[in-house]
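What follows draws every value from the coordinates through simple rules; no lab data is involved. Computed from a prediction, not measured in an experiment: that's the story for all the values here. Cβ atoms are built from the backbone, for glycine too; each structure is taken alone.
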Structure 1
Amino acid sequence: MTLTQMQYFYAVCRHESYTKAAQELLVSQPAISQSMRELEAECGAPLFLRQGNNLVITQEGRLLQQEVRQVLEQIQHLHHVIQDLGMTRNYVRIGLSTIFGNTVFPRLRREFHQRYPEIETISYEDVTPALFEMLDSGRVDLLVTTPGREAETEDLQKAYHIYPLHASQLKFCVNREHPLASRGQVTLEEIAQEPLVMLDSHYAPTRMVQQLFWERGLSLHVIHYTSQIYTLERFVEQGAAAGFLPGEISLYNPHIASLDYPGQQPPKYASLVWKKKKVQYDAVKKFIAAAKEIFPQSQDR
């Protein structure tokens, strides 16, 4: 199977059409058709079927499509690496977790750019499992996230460097004018009576809060789910709902008060994570060194 056949095959799969694939690749339709016939002969199985005017991908075709996609992505990544070798790479790609990554990254980015204004930082926000997939596949150079529970962290240490940046704890947050705002701690029963805005349930902190209330036989009154911590903070700031946010938000947002609650998780470390046994570009090395200076390990311990 040649690289050209891979490109033809993947285009046909995406468009489910020889004609559209040929238009995208700027080749003739007969060239596409002939290449697919040769590929099917090599595979010994049909990859496409005709149903009327529609082209349908077979199960064998779907399996091959998954493998081809990975190869083409790796080739594209290799092209980027080759291009970077020919010039001084002036950017760092960072995967950022929505909740705890946001507690440190704004400061980290600002102070890094003060030191190295010529180096660009490109950030991507997602849940932690997806971020590790991005790091493993080479789509990002670094992560700013909470790696996981202590038992998991021991396993992670074998494959990744993990540098703790800042400890943060999830707290129950309300508007400063809220009747509960002056309290140091609230009960779960009191939280259950409040309208809440929460991050979507594929975020681990949300699942932990849901589990806590389920174990106590309580229900959460959620009026809005979001994937953006900015949205959550705005709801709380405006007094439209309460929510669970990192406690330090109340330090820089005067409209928000943070409260403890029974069963809350202990503080977690937002950490800088990068792969071991991987040669890093100079820009990435500078970011790691700057992060260690901006967030000395001893400051939270």
Structure 2
Amino acid sequence: MELNGVEIEDTYAEAFPIKIARVLITGATKRWALVAAQEAKGFGTSVIGCPAEVGIERVVPGSETPDGRPGVFLQICTFGFKSLEAQLLWRLGQCVLTAPTAAVWNGLPTAEKQFNIGFKEKWFGDGFESERNIAGRKVFAIPEMQGEFLIEENIGAVDGIAGGNFFVFGENQMAALTAAESAVDAISILEGTITPFPGGIVASGSKVGSLKYPKFMKLSTNEKYCPTLREKVPDTKIPPGVNGVFEIVINGLNEDYIKTSLKAGIEAAVRIPGVKKITAGNFGGSLGPFKFNLHDLF
């Protein structure tokens, strides 16, 4: 199968279950909403080594927020609800409560699972906090030097999916990178998904375990997809003419959101000159139960 003259390999992306909390952060301006969200996102690329996978879902105007100010949806992902609650407390308390003009709202108000994060964060107010009702939502107002920090009582979470992915093969590094950037831009305006790696793009790639250091390496470089090892690895996946590969990893609230983002990302990537092929990463079913076949997307 080809899309805009680019081969789409007949394969699938393998993904796994994860717990996802969704937070809406607003600010006096879009800049300050983004600053708070980016701080809360820190050290959030992969649950293999990070305490959570965290990413910005999308930026929204004041017409879509409870306080009428610009906002940013943030998703925080961990393997369990207990660890997810801890990450919410630390990231919102340390990174958002301290950010100028920021306020926190429930991004999944109808979800069955709710954490009373706002109720716990209000204790920072040392007894001077107060309770409000804004747009039908119970909110705590915490006095600060800047004025007040507002945080909704609860933050909702759901059973989500992590690890949806596709690889971009380019004739050189910059062609592949430009295509990956275009893919992330297309995904960033969609609802329900995040691309948690730096700038939404994975440069390293990886495989489970290690060939040379099996005792202490959970992951290691995926030598089959390294262009510089094409002549050294007998079962290389890098065809002639490909000298740069980047991966886009997508987490989402459900399968439909991930399918939509995979399709939009691939369609954007294949429009860039120099893109040679699109494929995906899987581990034969050992990673997780979710399979996203690339051909089925189209």
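Output the label of whichever structure in 1, 2 has the greatest value of relative contact order in percent (Cα under 8 Å, 6 or more apart).
Working: 1: 21; 2: 26.
The structure with the largest value is 2.
Mean count of other Cβ atoms within 10 Å over residues 41-48 computed as 16.5: which structure among 1, 2?
Working: 1: 13.1; 2: 16.5.
So the calculation was done on 2.
Please state which of the structures 1, 2 yields -14000 when helix-only ellipticity at 222 nm (-39500 (n - 2.57) for each DSSP H run of 4 or more, over all residues; to 500) is computed from it. Intermediate values should be presented prior to the final figure.
Numbers: 1: -14000; 2: -6000.
Going label by label, the one that fits is 1.
From which structure (1, 2) was log10 I(q)/I(0) by the Debye sum over Cα atoms at q = 0.08, 0.11, 0.21 Å⁻¹, for residues 25-168 alone calculated, if the value obtained is -0.20, -0.39, -1.42?
Working: 1: -0.41, -0.67, -1.33; 2: -0.20, -0.39, -1.42.
This value belongs to structure 2.
Between 1, 2, which one scores greatest on mean projected area of the Cα convex hull in nm²? Can you show the working numbers first?
Details: 1: 21.6; 2: 16.6.
Evaluating mean projected area of the Cα convex hull in nm² on every structure, the highest lands on 1.
Can you rank 1, 2 by mean count of other Cβ atoms within 10 Å over residues 161-168 and just name the one with the largest value? Intermediate results must be reported in sequence, preceding the final value.
On the way: 1: 18.9; 2: 26.1.
Looking at the calculated values, the largest one is 2.
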